[in-house]
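Below, each structure is written out as structure tokens.
Just so it is clear, none of the values below were taken in a lab; they were calculated from the coordinates. Since the structure is predicted, the reported quantities are computational estimates derived from the model, not experimental observations. Cβ atoms are built from the backbone, for glycine too; each structure is taken alone.
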Structure I
Amino acid sequence: MKKKEDLRIVYMGTPEFAVESLRRLVEGGYNVVGVVTMPDKPVGRHQDTLQASPVKQYAVERGLRVLQPEKLKDPAFVEELRSLQADLQIVVAFRMLPEVVWAMPPLGTFNLHASLLPQYRGAAPINWAVINGETETGITTFFLRHEIDTGEIIQQVRVPIADTDNVGIVHDKLMSLGGQLVVDTVDRILAGDVRPVPQESLADCGPLRPAPKIFKDTCRMDWHGKTLKQLHDFVRGLSPYPAAWTEMADGTGKTYTLKIYDTEKEACTPAEPAGTVVSDGKTYLKVAVDGGYLHLKEIQLTGKKRMAAGDFLRGFRMADGLAMQ
């Protein structure tokens, strides 16, 4: 059996979520021989500045070899990857890998996914778990195979979701626990103590819920088709990023675009039609919905800073007939 210092690991990831697992490996003395991440991204008003991914920034700080292929099937990249002679590859929040890549190391390639697979396969598992009002989520390590997020499960850790948790809070919980799970999984592979479980054997947990990529239109509030709880969960599942949004119109037809970051539920039978904005103009701003009022606690008007509702109201003239569209 190889020692962890001798096991050659190639790590693949891009966002902040993936940094924690890489950090645990490096600081734990594991032999990370290469890091694969996305090419630097143009940022700024003129797109003239290149920004390295969080994973690349950490890898460069630690003097690790970094590969940034445009295309994962590029023969030059595949050859460079092969030259690293990895025994094991680890993927955390990266792209879908072609077989020529994931099948390369003798011990295989495993992925850390931020859900309790087979539930929430896809690009945004944390968001959708919160949006759907789940009270529990988790993290899973599994071996890669052809279909995305369908490989045999190695380990899982379950994590509760509180009614007050937003996606940022859940993200940070899973990121920390995920770092430990990656290390534990490597140790089990080293010890030959892995008994992978097919996801099909776990599919008795009800209908499978997907976790597709989130776009701007996905984030629009539906004041007329959703209940009080569903709207509250929707805001939590998109806060702090990318944030739920809505358009608020006054009686003259003037429209304001708002992002909503924090809400509170007031269960009752509202007197006003769904979508009606109710406020004292000083301290509270709430919207009538199916099942009560949704209090908007923290919002952001286009072009302004994110602020508490009270601060927003001090600088906003409340017009008659305000309603959410």
Structure II
Amino acid sequence: MLDEADRMLDMGFGEDIGLVIRQTPPQRQTLLFSATYPDGIAQLSRGIQRDPVSVTVEALHQAGAIDQRLFEVAPGQRLSALTRLLSHYQPASCVVFCNTKRACGEVADHLAAQGFSALALNGDLEQRERDQVLVRFANGSTAILVATDVAARGLDIKELEAVINYELPQDPEIHIHRIGRTGRAGQSGLALSLYQANEAQRVNLIEEYQQAPLPGHELADLTQELKPLQPAMVTLSIAAGRKTKVRAGDILGALTGDGGLAGNQVGKIQITEQFSYVAVARAVAKQALQRLQDGKIKGRSYRVRRLA
């Protein structure tokens, strides 16, 4: 089973795929999963599959579920335009898509310097770092996730309020994949895109592919006041997990028992093999950290720190 096969080819792992295939027996079932279906995938299928059954799903979204808005920017003005979009629309949760890892890091650093709660997600992160970024975004302690398409593959993000295309992708199918992360499960979503005049061809390809125009809007109509987004929650990391048989109820009890935090001041709790992460209300973050550092969980003391 090869998941995200299209991106594996894009990243130059064609030879590695061949190596894996050669280690498998001749009699096998081979499945390819891909959000897009470029020529490379069709060629790969012909080489490793016999009489495959093709299963496809509709790429277009329900009309009205996603409010798309297109903004033209002058050269060198993307970063300032992005902060303006975030200040005006104030999404509680937002993924900002960039085309390269370098742009991803530059955008995240710029937003953080402007006071926004933003984290970068790219392929250079170690697994533990990636887990922490995703935990903080999923539990509401980080408002903005800046990601490349490769890094964002396979993310299960519920109730995503907005998607911003810092740069339009060259492939219109990727655009559909990006904006489809918002407006799910019957909810409405917001998709904002930035482009320069010399990228008009990308706009045309997207409009042709989705069979609908990208409505143009003016940045001048948006607020000029900088309004950084700060989430209501903070994440605490506990050096204990499934390996030490710590459960979510144990952490909740340590925080709320004997005159501790109120139950509604504790958010999502996620347990991994080695670590546990708990979201607490920003107003009581210091109190919660002190309580866990001074107290015990299941009769034991563990190292606890605030992720920032």
Next on the checklist: Between I, II, which one scores greatest on distance in nm of label points 7 Å out along Cα→Cβ at positions 54 and 278?
Outcome noted: II
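Among I, II, considering only distance in nm of label points 7 Å out along Cα→Cβ at positions 78 and 158, which has the greatest calculated value?
Numbers: I: 4.3; II: 3.3.
Sorting by distance in nm of label points 7 Å out along Cα→Cβ at positions 78 and 158 in descending order puts I first.
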Item to check | Read-out Kirkwood radius over Cα pairs in Å, for residues 46-205 alone, computed value 16.5, structure in I, II | outcome: II
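Thinking only about FRET efficiency 1/(1 + (r/R0)^6) of positions 14 and 86 (r between Cβ atoms, R0 = 30 Å, to 0.05), which of I, II has the largest value? Don't skip to the end; give the middle numbers.
Numbers: I: 0.95; II: 0.20.
Checked I, II; max of FRET efficiency 1/(1 + (r/R0)^6) of positions 14 and 86 (r between Cβ atoms, R0 = 30 Å, to 0.05) sits with I.
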Checklist entry - distance in nm of label points 7 Å out along Cα→Cβ at positions 118 and 262 was computed and gave 3.4; which structure, I, II, did it come from? => result II
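Out of I, II, choose the structure whose coordinates give helix-only ellipticity at 222 nm (-39500 (n - 2.57) for each DSSP H run of 4 or more, over all residues; to 500) equal to -7000 when calculated.
On the way: I: -7000; II: -9500.
Only structure I yields this read-out.
Ranked on relative contact order in percent (Cα under 8 Å, 6 or more apart), which label among I, II comes first with the largest value? Intermediate values should be presented prior to the final figure.
Details: I: 13; II: 19.
By relative contact order in percent (Cα under 8 Å, 6 or more apart), the leading structure of I, II is II.
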Item to check | If semi-axes √(5λ) of the Cα gyration tensor in Å is computed and equals 37, 29, 16, the structure in I, II | outcome: II
